[in-house]
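So, here come the structures, one by one.
Any read-out appearing in this document is the output of simple, stated calculations on the displayed coordinates, not a laboratory observation. If you're wondering where the values come from, they're calculated on a predicted model, not measured in any experiment. Cβ atoms are built from the backbone, for glycine too; each structure is taken alone.
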Structure 1
Amino acid sequence: MHRRITDKLVIATHNPGKLAEMRELLAPYGIAAVSAGELGLAEPEETGGDFRSNAAIKAIAAAQATKLPAFADDSGIVVDALDGAPGIYSARWAGPSKDFNAAMAQIERLLQERGATTPDKRKAHFVSALCVAWPDDHLEEVEARVDGTLVWPPRGTAGFGYDPMFLPDGHNRTFGEMESIEKHGLPPLGLGLSHRARAFVKLAEICLEPR
């Protein structure tokens, strides 16, 4: 049986970009949210073999530490020509300094080495797995993706992570060129385009009620 989120929620992230997106998505539901980073919680080691497992690890750790429901995302970019890399290691490719310009350059270098120079060879998708964990170990889990093509050089300064090199299918601007409301805003204000927005729509159907 699904469980509703009714009160305060911990967003289990130390990533300011993810935190901003999650807070915007939660705003219409009147849910008060505080982040794991703001609470000074330690980041758990992500030992899962897929996005869903790592989202659960983060949500469960925050729920146990705070005795509150905790909301976590694990997401990344999956590049077909790189056999699915960087995948669950997307953040780690940016290193301790979170240098995503270097991470994007690494992806481009590997694509060039494999001769992936035309759009049909540069297909990729973003994945977002969302998990809400309660202190009594109840979990709600959803997952979604958005498909696209990688461009070079990166375009735009909006968004975060690999957004500037990701051109979603059916669009002529990268995620890095889109305003936040366009990328992950939900209808009627936005298109609910991003992987995180699509996953959130699924989560909202089972866990949230508009206010």
Structure 2
Amino acid sequence: MYVVFVTGGLASGKKTVCELLGKAGATVLDLDAIAKEEQEDEQILAQLTEAFGDDLLNANGTLDRRLLAERAFATPEDAERLNSICWPAVSERLSDIVLGGGCQMRNSNELVVVEIPLLVESGGFRDLADEVICVVAHEDIRRARAQARGMSPADVENRLALQATAAERIAISDVVIENNDSLAALEEQVNGWLAAHRARLEL
């Protein structure tokens, strides 16, 4: 199994890179999705409501994620509080998947791609990857993409301010993919990485 982490800032295009790798046959995991599953755990829900308010729960007992994001990304301290509650369980789950074979690899050459936005911020995940790909894009392009998805300008600026810089992500990455142009240009870079990866397997 060969594990690749794909990281990048808000609206950089990391999900699209993962989707392209998935179409090429990779097993793709979304760490945000794993985190959301863990947030529904009874103990974690209790910690979240204690830290951010009892009104985080909907009438049916599920988590109001929009309200949680609004409060958890208000300040760096709040973001750190959220991470301290959620990341231990997420880290354990990811370790089990990667080290314990939880993704049910078909063979030793299985390519497993993990979309992990907060790789720098999480600290301890880097050692689980054989390779890290960082997707970068100009901030003005990322702002426009995020707002096109429905995020308010204020929310976009809050998220950008709390996230690691591109330089910090690049510093812990092995490969940098630029996503400032067309989808075709992005796909060409992904295909180039795939070709190099497959060539290494044949050595």
Checklist entry - If mean count of other Cβ atoms within 10 Å over residues 5-12 is computed to be 26.5, which of 1, 2 is the source? => result 2
Checklist entry - For FRET efficiency 1/(1 + (r/R0)^6) of positions 141 and 173 (r between Cβ atoms, R0 = 25 Å, to 0.05), which of 1, 2 scores largest? => result 2
Next on the checklist: If relative contact order in percent (Cα under 8 Å, 6 or more apart) is calculated from each of 1, 2, which structure is the one that comes out at 37?
Outcome noted: 2
Item to check | Structure from which 13.4 was derived, mean count of other Cβ atoms within 10 Å over residues 61-68, options 1, 2 | outcome: 2
Checklist entry - Any idea which of 1, 2 comes out highest on mean projected area of the Cα convex hull in nm²? => result 2
Checklist entry - To which of 1, 2 does the computed value -9000 (helix-only ellipticity at 222 nm (-39500 (n - 2.57) for each DSSP H run of 4 or more, over all residues; to 500)) belong? => result 1
